[in-house]
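Q: Each structure below appears as structure tokens.
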Structure 1
């Protein structure tokens, strides 16, 4: 029994580190986007020399940023939560409402992952690139697929933990 608890704690720590690392990479990409936009504005309006493909880099970079941050935000509870009905629903209502929301979210994410996975491979197979600087589009699709996969795993883990703890004393 003690070994099982140790394994669960170790898995929790490792998954937390992975999610933190992915979010950190997303933060680095966001910082690079900030530098790019600042430089592009200066070049465009001060030097009258626009940077070719800056918008494409921002678009693909933002897909990386958002999908890298979502799983970590879900683990930390840093997303928006509307709790208008929490009082009237009570402990049991919140428990089952959250279980329903997490279950439906996992199911929808699995469907989206399948579609974006197919789109990633199609874009890679056909060599789809952006218009201006010909960046491979599969990178954006792949980051979306990866981020949604991590997010689905986080939600599934939260759902498992929720049922493991039970209704008593739920949030």
Structure 2
């Protein structure tokens, strides 16, 4: 078997790269580098993936990008090419973000909404992958799924479904 193709990068489209840079930096505490003025920025989540013992591994977190919908680069044509507009409703980019133990759904959702995002839900548990989750849409229509594992929710290594008993806080929905 050959080595599989791997994910290298994901871009979040926007109509305002500078506003998106500021938004993601404040909502997620990410470093966002201006790479091509007003056209493209690189998101550097920072640090490395953690080992089971909580120390950092040698593997750095993946980077992401913010691209201007009116001139998405790279492209062989130096002029903007179609499409040059955002998706006018419906599904768009959906990214899953593992929320660190020193942050919270509440802080992220409250910040996202204060800066112009739309909360979709909070306080939900998905037994399929054993994770607490919440979601919001940024001002440009990209959906972010926030994710954390509950301390007593064990999952099967093969199926990733919850096994055994687990508890969720009062008022949470379970699927």
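All of the numbers you see were taken from the coordinates with simple rules; none came from a lab. Source: prediction; values computed, not measured. Cβ atoms are built from the backbone, for glycine too; each structure is taken alone.
Q: Taking relative contact order in percent (Cα under 8 Å, 6 or more apart) for each of 1, 2, which is largest?
A: Going through 1, 2 one by one, relative contact order in percent (Cα under 8 Å, 6 or more apart) is largest in 1.
Q: Then there's this: Out of 1, 2, which structure matches 10.5 when mean count of other Cβ atoms within 10 Å over residues 43-50 is calculated?
A: Corresponding structure: 1.
Q: Work out percent of Cα pairs over 31 Å apart for each of structures 1, 2, then name the structure with the largest result.
A: 1
Q: Could you figure out which one of 1, 2 the value -29000 for helix-only ellipticity at 222 nm (-39500 (n - 2.57) for each DSSP H run of 4 or more, over all residues; to 500) was computed from?
A: The correct label is 1.
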